[in-house]
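Each in structure tokens, the structures are laid out below.
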Structure 1
Amino acid sequence: MALDLLKMRYFAKIAELGSFTRASSELGVAQPALSLHMRGLEEQLGVQLLNRTPRGVIATEAGQTLLSHAQVILRALDQAETATKDQAKYPTGDVSLGILSSICPTLSVPVIEECSRRFPKIRLTICEGDSQTLRAAVDTRVHDLAVTLDSVAKPTSAPLFDELLYVVGPSGQFAPDAELTVEQALSLPLILPTRRHGIRILLERQALIFGRELSIVREIEGVESTKAAVRAGLGLTILGRGAVHAEQESGTLSAAALTRPGLTRRLVLDMPVNHPPTRAVIEVRKILLAVVRELGAQGHWTCLPAITKAI
């Protein structure tokens with residue numbers, strides 16, 4: 001028959017203090033009730049656990065044996081309770097966050113900083129990649145969260161923000177409020193990624209609509225390398241607002257918004273299905289959503305109404 005943990009806790013306190021009276025006071029349990037519990041425990045074990053003496057209560061040899069085990073068990077239970085409460089307050093664990101390469105430099109740093117400040121026991125890993133790579137990583141549960149394009153994400157993904165596309169050129173090429181039509185952009189000398197990338201796919205579709213050919217002068221994989229090539233005067237490129245916002249503000253690059261039609265792409269938050277998130281993943285997700293909102297307010301992109309809802 002299993003021992004009653006409550007009786008063991010009462011017994012340990014009486015044996016440690018050597019007094020029913022003091023144990024009653026500390027436990028907040030009436031002495032008659034303590035006595036009743038001790039009789040029940042002794043009957044269950046078939047041995048006498050406590051001896052009453054003029055100087056107080058002394059554990060018998062059997063009582064000392066039980067006390068040594070009870071102290072270990074009760075200490076472990078107290079530690080488990082503390083650890084569980086700490087986990088609720090200070091979640092721990094590994095979280096892998098994948099972010100589309102074009103916005104990773106903008107989004108990753110504030111997410112890392114906020115996570116480190118609020119939850120130092122969470123081990124956050126951030127990986128950048130293209131939309132196809134991120135989708136595969138979510139499907140195989142390599143990433144717990146991924147910010148990617150809605151065109152490749154699962155239907156269960158949650159919309160985050162819409163990003164206006166810009167033609168990006170060297171410093172001074174475009175005025176701060178410059179605009180170009182999509183048809184005009186198609187004939188520009190463009191530096192673009194390969195056909196597996198979202199923006200390239202979108203532009204190929206627009207070229208078909210207008211019956212035009214894209215004027216691609218170079219193919220470069222990597223947003224930072226592409227922007228370096230643009231600064232060097234090797235051509236122009238087309239990027240989302242988030243990828244060029246900082247350079248446009250600092251004047252190291254210039255950009256013209258694509259209009260008529262306005263070209264945007266939607267980014268979403270993708271997660272593995274049928275895999276409940278840990279507390280650490282939930283907290284990182286909250287931080288990510290807050291950072292997206294803040295950057296949207298600064299003009300990096302247009303946040304969608306759905307971002308205010310619980311995801």
Structure 2
Amino acid sequence: MLKTAVIGVGYLGRFHAQKHTALPECELVGVVDSNPEQARTVGEELGVPWHTEPDAVWDQVEAVSIVVPTCAHHSITKPFLERGIHVLLEKPFAASIVEAEALTTLAEAKGTVLQIGHLERFNVVYTGFREHIGKPQFVESIRIAPFPKRGTDVDVILDLMIHDIDLVLAVVQEMPEAVEATGVPILTTSIDLASARLRFPGGCMANLTASRVSDKAERRMRIFQSGLYLSLDYGTGQARRLQVNPQKFIDPETLHPETFQFERGDALLEEVRSFLDCVRTGNAPQVSAQDGLNAMRVAAQVQEQIGH
């Protein structure tokens with residue numbers, strides 16, 4: 001049984017701690033938060049020791065979830081990796097590409113698992129259809145949400161759009177050769193609404209839209225490739241698939257997409273479970289440090305094109 005801890009138990013970190021407690025393959029030995037009241041609340045809720053400084057658990061754990069503000073990702077994660085402790089680090093990877101590169105290099109040198117928390121990779125809609133996606137030719141995604149009550153320390157590109165950047169890179173299996181983007185601040189001094197177009201060497205085009213100033217939440221992706229159309233709704237768990245043989249005559253009257261409704265899974269539980277499995281087996285994580293770094297690099301290109 002792996003001994004684990006969760007560093008940062010605010011809104012999302014509390015859920016991480018609950019998953020660590022629920023999984024039989026690990027023992028949550030403590031939670032850490034710089035806010036003593038929050039640390040105590042979650043520690044007492046889960047019946048584990050609570051602390052206000054990460055060094056309190058350095059000598060007690062083999063693996064941790066780190067769920068702190070992005071600006072602290074590098075400074076909090078580095079000491080754990082230096083001690084050979086495996087890390088599941090929430091997205092976005094870090095506050096800068098330089099910091100993300102440094103953590104990637106350190107994890108490789110220490111032989112530790114460093115998994116980046118791109119949660120949608122564990123969404124049942126994505127996992128249910130990933131094997132059907134071969135060579136996408138066009139991808140369209142929209143991810144909109146009301147302004148978060150939890151607040152945010154990054155722009156909408158690193159807050160929301162980076163989910164879809166990661167998903168697109170995962171299915172296209174290439175880095176884009178060109179990026180175009182526009183965006184505007186609405187409620188904050190950073191970008192709150194952004195649109196990006198990615199062009200890939202193999203010919204695929206991807207259009208991404210992200211907003212955190214909507215009156216509703218929506219997380220949809222449509223994927224087109226030869227003979228296949230997929231519509232994936234990451235929020236509702238509904239998917240539509242239209243599959244044909246492009247080499248044969250197609251009667252328009254027969255074009256009726258299949259509809260699938262997936263049971264709402266627990267993507268965070270599966271993400272933590274997958275991380276712990278990699279720690280035990282030595283397998284590469286489904287979302288590696290390199291994956292997180294690639295998403296950061298594309299997000300930086302989007303930010304650069306917007307010029308904000």
Structure 3
Amino acid sequence: MIRIIYAIIVTSIMLTVGCSPSQPEDNISVERVVIDSLDSTFGYYMVVKPKAEKIKGVLILLNGFGQKSEDIFLDTELHKVAHSNDIATIGFAGKMRLAADTVIQERLNTVIKHFLETTTASPDNFFIGGFSAGGGIALRYTELCYQYPDVFPIQPKAVFMADSPVDLFHGWKLKQEDMKNNTSKISIDEGKWIEKTYRYYYGATPEEDPEIFKALSPFSIDNEHGTNEIYLKGVAVRAYHDIDVSWRIKNRNQTARFDNYIATSELINRLNLMGNDKAEFIQSFQTGYRRNGERHPHSWSIIDEEECINWIMKMIN
């Protein structure tokens with residue numbers, strides 16, 4: 001059980017960010033809030049408070065596999081636009097975990113409860129999104145919030161993913177194929193890390209113990225592996241993708257079949273078919289760039305920050 005130590009340490013970090021017409025400040029304060037000084041991995045979270053004293057809504061952002069929550073504020077400007085629209089931003093990361101397992105559920109619940117207890121934020125206006133594995137975690141966490149409302153502190157009004165893998169079974173199958181083909185060292189190394197991570201935390205792979213991964217996977221193209229998306233029927237869902245097939249062929253020696261949008265497009269279509277007209281597939285082209293200027297479709301930058309926050313603002317009570 002995580003040890004909760006309220007209001008012990010709040011360290012303020014000033015990050016210099018570029019300006020836009022809707023965000024005139026040169027500097028935005030990003031606070032590191034420590035809730036468990038003995039847990040260096042999950043014992044803290046990052047916060048950007050809104051411009052006004054009153055918090056209209058709360059945006060939770062989750063970073064990708066192996067990344068820190070601090071890096072979120074260097075890779076996207078969502079917090080800047082949220083700040084100017086009186087929305088607080090919480091930054092959190094699953095670190096070396098790829099799924100919303102019980103550890104992540106417990107830690108994220110603790111973060112949210114702490115924020116609710118120490119601010120004037122309402123649990124009715126929470127939104128959550130993430131990049132890469134963080135988006136998959138955000139999606140599954142949202143499903144669980146609606147599946148077990150008595151256990152989880154919020155029911156997010158919206159969830160969004162930036163090029164996230166949402167089908168652990170489909171992703172595992174493709175990684176196995178990729179390693180067998182041996183055409184991309186980067187992809188092979190990634191596949192090895194994924195297998196190592198699965199075995200370390202769960203003692204098996206999706207192929208070896210499907211029941212474990214049915215509980216972890218937000219979605220599965222094969223219904224035999226679960227239908228967790230049923231809990232998203234009334235939730236606004238967005239899947240963001242920079243679709244650049246030529247980049248993947250040139251840089252990974254892979255076809256479009258290996259892209260994350262194959263599974264998310266199926267997810268959005270199924271949600272639409274079950275009556276969720278708030279589920280959207282957001283397609284762009286060559287919008288993905290890393291903070292060093294490197295062109296990469298798998299990046300936070302594929303999200304248009306102002307448009308995304310405007311979308312969120314329409315859902316705030």
At a computed 0.95 (Cα Rg over 2.2 N^0.38 Å), which of 1, 2, 3: 3
query: For which of 1, 2, 3 does Rg and Dmax of the Cα atoms in Å, for residues 50-153 alone, calculated from the coordinates, equal 13.1, 35?
result: 3
query: Who wins on relative contact order in percent (Cα under 8 Å, 6 or more apart) among 1, 2, 3, i.e. which is largest?
result: 1
- line: Comparing distance in nm of label points 7 Å out along Cα→Cβ at positions 146 and 234 across structures 1, 2, 3, the largest value goes to 1
query: Hey, mean count of other Cβ atoms within 10 Å over residues 58-65 derived from one of 1, 2, 3 reads 19.9; which structure?
result: 2
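Bear in mind that the values in this text are calculations on the coordinates, not laboratory data. These numbers were taken from a predicted model, which means no experiment stands behind them. Cβ atoms are built from the backbone, for glycine too; each structure is taken alone.
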